[in-house]
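Input: structures, listed below.
Where a number appears in this text, it was derived from the coordinates with a stated rule and is not lab data. For clarity, every value in this text was computed on a predicted model and none was experimentally measured. Cβ atoms are built from the backbone, for glycine too; each structure is taken alone.
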Structure I
Amino acid sequence: MLEDRDTWIDPAAPEVAHALYDAAWNHPDGPQRYVLLDAVFSARLPERLARWLDADDYRSLYAGRYQGEGLDQVAPYLLRLPWVPALRAPLCDKLLRLTRGKPMLSLLTTSASFDQLADHLGRRIEAVNAEGKAYLLRLADTRSFAALLEVFAPAQRHRLLAGIERWSYVDRSGAWRGVDGDQRFDPEAGAEPYVIAAEQQRHLQWLALPDALLRFVQLRAP
């Protein structure tokens, strides 16, 4: 049972903390690990990140692409995790407290640099529906990401996951889920928006319905 109006999903299972802390990841060689957060679920997330991290270690995926008042408060943010366990642990403590009960935590494993990954994700958040209406995909909302994985055609999935060895995330039940991608970026992949067919859009709306109903009940509870 969800605890309160600020709780959207079940608390994260112990596997989530194990994956973040992972003392075996203690050298700079090989794949790096990055956290993706959704600011929609955490008030003043940019201000928190500014206190926790150096400016070069986090970035809004909207930065340099979209402008508008308040966008920084609803943007997806990519964070570079330190490979030194002693430095990573206090940051992960904060992240686990921040994201408890919220569908906003993903861990991406990749050999790409921070800039490469941020650019790749920034070029994968635009979509148009069958009527030609443009909108932004909520990749950092783990419920939305899971729905996209279910609905996307194989070529669309490949385009999203190219260059990402593994994309792990906290699901509705708090379980740690993951999907394997392709270690290589596709240099031929374009930056055009995803075209979401009418049937795909209906499927996405159907998958979002349980969360919408649960939220309706939560907000009207005494």
Structure II
Amino acid sequence: MGVSIDTRTLMAGDLFVALKDVRDGHDFVADALQKGAAAALVSRRPDGVGEDAPLLIVKDVQDALEALGIAARARTGAHVIAITGSVGKTSTKEMLRDVLAGQGRVHAAEASYNNHWGVPLTLARMPVETDFAVIEIGMNHPGEIAPLARQARPHVAIVTSVAAAHLEAFDDIEGIAREKASIFDGLEPGGTAIYNMDVDTSPILRAAAEEHAET
């Protein structure tokens, strides 16, 4: 069974997760079931969906998706690498995917699924036999990265760069650096932190790395 949030790419047998973002996934549950979804994860019974429909009704769909991701992460012995940074996240993810593919089975999102629903979705889709998982983590506001890193529990965490992006949500670039450095909060014991020493805020990254990891 796969996990889908989009009826356009849903495959028969998938679990359809009715997230509410720009659009409400509950509006597409009937279509998902018609296309062969094994079940739908919902917070209410959508209009037009019968009482005998295979629905998993939960209090909060986002919380349930996170729980699925955490469970999928826990059941695999994969070596997990998490990446954040103002630039270079996706290209670094793709390079690592290519390099690691020669050493084992690699799991990584096909798109830049790096936000509050993208990270747990990527984790939830991880096959149990995965050898390496490469997880991209982004942010738009303070306090976003650390919870996602704790879901991923990486063995290696990478900060590619710190730049003046998202300054509308932060007082200064030092605040951005502290947010990026919070990826190290999720490291597994004995994990490895990798960061860019050429940026002006590298002392902030170094302090966080030394607190949480083998650098």
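I have -9000 for helix-only ellipticity at 222 nm (-39500 (n - 2.57) for each DSSP H run of 4 or more, over all residues; to 500), calculated from one of the structures I, II. Which structure is it? Walk me through the numbers on the way to the answer.
Numbers: I: -11000; II: -9000.
Only one of I, II returns -9000 for helix-only ellipticity at 222 nm (-39500 (n - 2.57) for each DSSP H run of 4 or more, over all residues; to 500), namely II.
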Study note, to complete from the structure: Ranked by mean count of other Cβ atoms within 10 Å over residues 26-33, the structure on top of I, II with the greatest value is II
Review point. Between structures I, II, where is relative contact order in percent (Cα under 8 Å, 6 or more apart) highest?
Key: I
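Compute distance in nm of label points 7 Å out along Cα→Cβ at positions 10 and 66 for each of I, II and report the one that scores greatest.
I
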Review point. Which of I, II yields 1.9 for distance in nm of label points 7 Å out along Cα→Cβ at positions 162 and 186, as computed?
Key: II
